[in-house]
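Novice: Next up, some structures in structure tokens.
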Structure I
Amino acid sequence: MALADTFEQIVDSLPDDWTDLELDLRIFDERRYVDAAVLLVVCYPQPYSKHDWHWRILVAHRFGHAAATPAVHAALKLLDEAEIEGELAVRGVRTGRVEITQMWGRPESVRQDFRRIRAQ
């Protein structure tokens, strides 16, 4: 199965309140490591050294310091189009966390806009 399709299945299987997803990615042909690294740069993968997996990819759902879901999907789709085969493994999922934003000193219109945007 293609990497992008596998990633889509993983994301679809998660509950709606997931916030962080940690994936490991391994490619089968290590001679294509540099090619894969160039294509993955948009989702900021963290390379492993001396490990049987090649990269760790952190994915954020609605907020956080990680790659957005569409960016990871696009990067994996680029790997599929370049015919670089591999596998994904889920290493961790966090759910139920809520974004905290300092609202002191902000007008009520900003607070309402923030609530409206985050409710979607």
Structure II
Amino acid sequence: MLGGSLGALSRYLLSVGIERWLKPEILPVGTIVVNLVGCFLIGLLAALFEVKNWGNGWIRMFLFVGFLGSFTTFSTYTFDTFLLLKTDQFVAAFLNMGFQVLFGLALAIAGWYSIYALKISG
């Protein structure tokens, strides 16, 4: 519960901050940044748990399910895409979908392999 609360608050603050800073006109940049940061972090943390052999289930649940589960937001991503489609912004909707899925996967992989590239060992 604490991880979820902290993740949701972090998501809100980062998303609002990004939106105020960039003032996007088409794409939901705040949601995109939050989701991509979350993808990188889950790859990074998963690799750390493997390399360091962190077996504590509670810490993993706190970080993965609680914090990152509420930090990233599939429902907001989906609703943002729906709103773009609803307002006939088809190119923006498909850019939003493709960008988040492809770059999200790439960043999760980058997070994972960055631990091995830095040669962080247990």
Structure III
Amino acid sequence: MAPSDPMAVQLATVRARFLALLDDRLDMIEYHRASIGRNDDDSAPLIGVRDIAHKIAGTAGTLGFSEMGGQAASVELAIMEEMKAGGAVKASGDLCARIDSFLETAAQVAIEAEEQ
């Protein structure tokens, strides 16, 4: 990649912005994840996680973070399935484990990207 390649420069800029936003997005997912189980209805924190996972899934793969993007999409879809019936929602242990696994993967990606 030549530094004068406009496409490569633009992609590097978008990737850097994505990584800068990733820490804040992961903090928000952790905040919402910590709220799961505190009330009779987990809908609000699950919606928060779903919305952020959607944003990450939509961009991560394009920027070279396909595993993280795939996990984010999986979390998003699992939450949508959990909430499909409507009404009050209690998150399953499997869903919480999936969110936790995604957080671990994404945090590792962020650490590795900072080291580069």
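Derivation of every value follows stated rules applied to the coordinates shown; laboratory data play no part. Computed from a prediction, not measured in an experiment: that's the story for all the values here.
Novice: Using relative contact order in percent (Cα under 8 Å, 6 or more apart) as the calculated read-out, with 38 as its value, let me know the right label among I, II, III.
Specialist: Numbers: I: 38; II: 42; III: 27.
Computed on structure I.
Novice: Of the structures labelled I, II, III, one was used to calculate helix-only ellipticity at 222 nm (-39500 (n - 2.57) for each DSSP H run of 4 or more, over all residues; to 500), giving -27000. Name it.
Specialist: Details: I: -11000; II: -24500; III: -27000.
Structure III accounts for this read-out.
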